[in-house]
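K.L.:
Input: structures, listed below.
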Structure P
C-alpha cells in the first residue's frame, strides 16, 4: 500500500511519507521518500490514525471542525493526534457488516496530492482483498 502511495506521488512530482495502521490505529508500515518534509512521518501516521478512529476520510472532517460545526475543536483533542485535512482514508472490510480494519495516511504534497496518493494505497487494499 505504501509503495502504491509513493508511486503515485512520484507520478505527481510530490515528495511524501505514507503510513498504514491497523484497526487500532497502530502503525504497521511506513515509507518516506528521500527529501520529503520532516513533518510527514508524524502527519502521515496521525492522518491514518484519525481515519481509523473516526471511520471517515480526514478531508471530510475539516468542514465539521470549523467554528460552529458539529465537531468544532476536535483537532485539539486526542492528544493532538487528530488531523483534519486531506490524506487519511479508512480501509473497510467487505461483507454484510463492513468494519474499518485499518487506514492509510499520506503527507508531504498538496492536499490534492496527498488524497490521490492515499486513494492509490486504498485501491491496492481493495484489489488484493481484505478480511
Structure Q
C-alpha cells in the first residue's frame, strides 16, 4: 500500500504574485525519496527550490506575472544566434563598406541602447 505524507513548513518568503505566505511542502511517498517544493498558501503556485515554476496558481495575477517573466527571458541558443547574426552583419559591412561604415554604426548602436534603456526603465516604473 502506497501512502503519501505531506508536511508544511514556513519558508520565510511571500508570494510575488498575490502576497500570500509561501510554505515549504515536503511529500513523502512510501519507498520514494522526498519531493520538496515551495507552494503559496493563497494562490497555489508551486516552485522548485531553485526558483523555477512548477505550477502556476489560479489567480489572474499569477497568469499575468508568468507571462511577463516568459516574455523577458531569452534562452541561450537564441542569444547566441542574435550575436552570430550581428557579427555577420558587421563583418559584411566592413568587407563591403570598409571601415567607414563602422563610423556610422557606432552612433546608431548607442542610440538603440539608449532608447532600449529608456523603454525598459519606463516599463519598470509603469510609465506605459
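K.L.:
Between structures P, Q, where is distance in nm of label points 7 Å out along Cα→Cβ at positions 19 and 107 highest?
P.N.:
Structure Q comes out on top.
K.L.:
Then there's this: So helix-only ellipticity at 222 nm (-39500 (n - 2.57) for each DSSP H run of 4 or more, over all residues; to 500), computed for just one structure, reads -16000; which one of P, Q is that?
P.N.:
Q
K.L.:
Comparing mean count of other Cβ atoms within 10 Å over residues 43-50 across P, Q, which is largest?
P.N.:
P
K.L.:
One of P, Q was used to compute Rg and Dmax of the Cα atoms in Å, and the answer was 13.7, 43. Which one was it?
P.N.:
Structure of origin is P.
K.L.:
To which of P, Q does the computed value 12 (relative contact order in percent (Cα under 8 Å, 6 or more apart)) belong?
P.N.:
Working through the options, I get structure Q.
K.L.:
Which one of P, Q has mean count of other Cβ atoms within 10 Å over residues 3-10, as calculated from the coordinates, equal to 20.2?
P.N.:
Source structure for this number: P.
K.L.:
Moving to a separate point now. If mean count of other Cβ atoms within 10 Å over residues 11-18 is computed to be 21.2, which of P, Q is the source?
P.N.:
P
Read-outs throughout are calculated quantities, based only on the coordinates presented, and are distinct from any laboratory measurement. Just so we're clear, the structure is a prediction, and the values are computed from it rather than from any experiment. Cβ atoms are built from the backbone, for glycine too; each structure is taken alone.
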